[in-house]
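Down below are the structures I want you to see.
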Structure 1
Amino acid sequence: MSDLNAPSASRSTLIGVACASQAFLIWGLSPIYWKCLRDVPAFEILMHRIIWSFVFLLPVLAAQRRWGEFLSALRSPRTLALLLTTTLIVAFNWFLFIWSINSDHVLQTSLGYYINPLVNVFLGMLILKERLRPLQKLAVVLAGVGVTYFTCRLGEFPWVALALAFSFGFYGLLRKMAPVSSPVGLCVETLLLSIPAVTYLVYLDRMGVGAFLHVNARTDLMLMGAALVTGLPLLLFTMGARRLHLSTIGFLQYIAPSGTFLLAVFVFHEPLVRAQLVTFVLIWAALGIFSADSVLHYRGALRRGRLDAEHQQ
């Protein structure tokens, strides 16, 4: 029976890798999209991203028949309070990401999302009191050394990278506590911000300084298309994550910051000085150690699970 199921499992894994890879690739190459809107203020882009993402997600929830989950989230004071908090955090993260891209800090955004997995481990230790394995501790220390070296050599604290990493880390931590799926959670988050976002954009329009419907059709379409840049990779990621082990997702997630790094150096021609390169090398080494530890731990857990199953038989 296991042999008959093997092709089906293999196909499911391939579909999962394809979906997750596409999601991370879109996220990694998204700076190209935001650069095309650099003449529009970052805060105005953020407001459009919120509104059009909500509009995009509504039919998605209908297609997936998630209205019950969506309404339950709105009726639960605890869930709504959690999602209101994550709403503010993700809005800050989105704004900072767009601002940093259009202010020529693409390398720092790349660094931030390279650091993010290590920040997640650090937050788990700090807030959830999780015990770190020795290799995890080494990885976190190496990342800290990289940030310290960057600050000392360049005389500039990498606040953009750390703010992106920690805001996304806290966002992920709190979203795990909310009993909702990713599409439903994002739909509630964008709903909560849509009313103030519409109010702000109407104000800009009345003042005659808003970009939408006042620049050109290309700008209008790109502001509306922010929904696709937001919602499409999320849906692809969700489809991939259902079919893959966490260790596989852990490896694939580096596609996004790697794409952004390559864009920063070879497309946007941001200067990569020696201090920055050393910092990236230290972070890459930390991620290599972290990934190796994750694989070893995962394989050990599988082995223990098989032995327990054999003993029970």
Structure 2
Amino acid sequence: MRQNRDFFRVLQRFLYKPEKAAYLFLLPAFVVFAIFVIMPLLSGLGISFLNMDIFLNKIRFVGIENFKELLRDERFWNSMKNTFYFAGMQVPLQVGLALFVAAFVSKNTFFRKSLRSIFFIPVVCSMTSMGILWSLLLDPVLGIYPYFLKLIGFSRVAFLKDPVLAMPTIVLMTTWKNFGFSMTILVAGLQGVPEVYYEAAAIDGANRWKQFRHITLPLLIPTLSFCIVTNTIGSLQVFDQVFVMTQGGPLYRTETAVMYIYYRGFQIPPFNLGYTSAIAIILFIIIATISLLVYNFFLKRETTY
């Protein structure tokens, strides 16, 4: 009994120190993070130096040969080009649309609250189901949009089978699906801007555009930074909608890096996990580097203002 009392006294003293109590409450999240993020990442790094298949046969150490093979793999470079093309189009379009809509629906009226809910509905739906839905809507034979285009004089357009239109179509679908999340974050940021700033600017003669340019945007930099960084990370890992809508076609014009990892690991013999792990490690480094650069860019702008 005395040992139990001593233990609880020590625990009580520990919890009375806020910084130490914080570590205790963070421990469950850290354990989950270590098991499902850190350990797989380290395992993938180790496997990237091996030659092994999904059945764990013929395991042998090959050093950096898998990374050397990447330099000669034209399909890998094509997938990276498609990935950057998708991210370069999707991130500015999604964040720009979200900012435009957020500026309109930020006021707490019933109508604008209703619009927020409507715009957020696609976010809670799975990307797979939305990909299937849009594949049906855009089908050149059964789709309603090609049918409407035909009624106004256009030929039936095969959006997802045209090498030029396939990726922009996926970008537009992804923007429609996800912009509600960024919109919600930006609405919270807009509502955090004190109204007195706008009143003072109006007294000084500043119009709406000048208020937006010199008050709203500078104060939204932390929120915009969060939206752009998270959207960039998600765009560079795009897989679901491409897999459902085009399977990487036509002519590999929509095959992204994550899709190529899937194909090399589970679809194309000899299912070399070592090579796919090397691709995943390179993609991780690229995503981490770009995310840090974008974050530091906005951090400097935030400290400037």
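Since every read-out is calculated from the coordinates, none of them should be taken as a lab result. Everything numeric here is computed off the predicted structure, so don't read it as measured data. Cβ atoms are built from the backbone, for glycine too; each structure is taken alone.
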Among 1, 2, which structure scores highest (criterion: relative contact order in percent (Cα under 8 Å, 6 or more apart)): 1
Computing log10 I(q)/I(0) by the Debye sum over Cα atoms at q = 0.13, 0.14, 0.17, 0.21 Å⁻¹, for residues 134-293 alone gives -0.84, -0.90, -1.04, -1.25 for which of 1, 2? 2
Which entry (1, 2) yields the derived value -29000 for helix-only ellipticity at 222 nm (-39500 (n - 2.57) for each DSSP H run of 4 or more, over all residues; to 500): 1
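Looking at structures 1, 2, which one was mean count of other Cβ atoms within 10 Å over residues 110-117 calculated from, given that it came out as 11.9?
Numbers: 1: 25.4; 2: 11.9.
The correct label is 2.
Consider the structures 1, 2: one of them gives 3.0 for distance in nm of label points 7 Å out along Cα→Cβ at positions 118 and 150 as calculated from the coordinates. Say which. Can you show the working numbers first?
Working: 1: 0.9; 2: 3.0.
Value 3.0 for distance in nm of label points 7 Å out along Cα→Cβ at positions 118 and 150 corresponds to 2 out of 1, 2.
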So FRET efficiency 1/(1 + (r/R0)^6) of positions 174 and 278 (r between Cβ atoms, R0 = 30 Å, to 0.05), computed for just one structure, reads 0.65; which one of 1, 2 is that? 2
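Check the numbers for distance in nm of label points 7 Å out along Cα→Cβ at positions 254 and 286 across 1, 2 and tell me which is largest. Don't skip to the end; give the middle numbers.
Details: 1: 1.4; 2: 1.9.
Top value of distance in nm of label points 7 Å out along Cα→Cβ at positions 254 and 286, among 1, 2, belongs to structure 2.
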Identity of the structure behind 8.0 (criterion: mean projected area of the Cα convex hull in nm², for residues 78-181 alone, calculated), options 1, 2: 2
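For volume of the Cα convex hull per residue in Å³, which of 1, 2 scores largest? Provide the component values of the computation, followed by the final result.
Working: 1: 171; 2: 248.
Checked 1, 2; max of volume of the Cα convex hull per residue in Å³ sits with 2.
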